[in-house]
1. For FRET efficiency 1/(1 + (r/R0)^6) of positions 65 and 89 (r between Cβ atoms, R0 = 41 Å, to 0.05), which of P, Q scores largest?
2. 38 is what came out when percent of Cα pairs over 21 Å apart was calculated for one structure; which of P, Q is it?
3. Consider the structures P, Q: one of them gives 3, 14, 23, 22, 15, 10, 6, 4, 2, 1 for P(r) over Cα pairs in 5 Å bins from 0, in percent, for residues 41-104 alone as calculated from the coordinates. Say which.
4. Tell me which structure, out of P, Q, gives 13.2 once mean count of other Cβ atoms within 10 Å over residues 1-8 is calculated.
5. Using the calculated result 2.6 for distance in nm of label points 7 Å out along Cα→Cβ at positions 33 and 49, pick out the matching structure from P, Q.
6. Who wins on mean count of other Cβ atoms within 10 Å over residues 9-16 among P, Q, i.e. which is largest?
7. Using relative contact order in percent (Cα under 8 Å, 6 or more apart) as the calculated read-out, with 28 as its value, let me know the right label among P, Q.
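Where a number appears in this text, it was derived from the coordinates with a stated rule and is not lab data. As the structure is a computational prediction, the values presented were derived from the model and not from experiment. Cβ atoms are built from the backbone, for glycine too; each structure is taken alone.
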Structure P
Amino acid sequence: MQYAILCYHDETITGAWSREQDDAVMTKLAVIQDKLARQGKLGPVARLMPTKAATTLRKDREPPLVIDGPFAETKEQLLGFYVVDCADLDEVLDIARELGAANPGGAYEIRPIGVFRPGRIDP
């Protein structure tokens, strides 16, 4: 089953990292990503640009409203995600713990991915 590991952190903290600090974290994460890729477990990985670059479409009104910035003001922002193919939740939690050791702080939200096809959803 595929799982999304959503990466949350306080953008004011990660945005204040020096180039050297950021490179050190990315180097540690690359080691884990390379291992997962060799095991055939790694799907797409994305690092999102800062929330100040975000645009939100509020679809709960007519016409929909386009606003600058993220959907909600929160302490921690979604900064990126991994898609991993794991046998079960325990395996994806092990991966999240390993990623967390390389990139301390923040949180990982883990969600199973259902593939949408018109008329059905496949786990």
Structure Q
Amino acid sequence: MDIIFIRDLRIDTVIGIYDWERAIRQTVHIDLEMASDIARAAASDRIEDTLDYKAVAKRVIAFVEDSRFQLVETLAERVAELVREEFGVPWLRLSLNKGGAVRGAQGVGIVIERGTRD
């Protein structure tokens, strides 16, 4: 299994359970690792034969910017579903960091894995 990744994708969104959080936009940081067989693309040198990480990033940015979830768990799950369904990714690992959510911590968040690794 090969992995295509996106690191530290920074997106402003409404996220949180407190009233003050519902009135502002906060930056979340997303890391994605996505299973993909790159052999065909390596042989052809054509973007059409691989998972286009720019297309994935643009779609995730648009989705997260428009979202209004309370929990990082919900946001992470929905992003994982979107990537797997829309881009045919069989397995992914997603890290979502909500920086500044806990005083004294650089960030807090979650890591989820969905799908099957071949």
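1. Q
2. The read-out comes from structure Q.
3. Value 3, 14, 23, 22, 15, 10, 6, 4, 2, 1 for P(r) over Cα pairs in 5 Å bins from 0, in percent, for residues 41-104 alone corresponds to Q out of P, Q.
4. Q
5. Clearly, the read-out refers to Q.
6. The maximum falls on structure Q.
7. Here the read-out was taken from Q.
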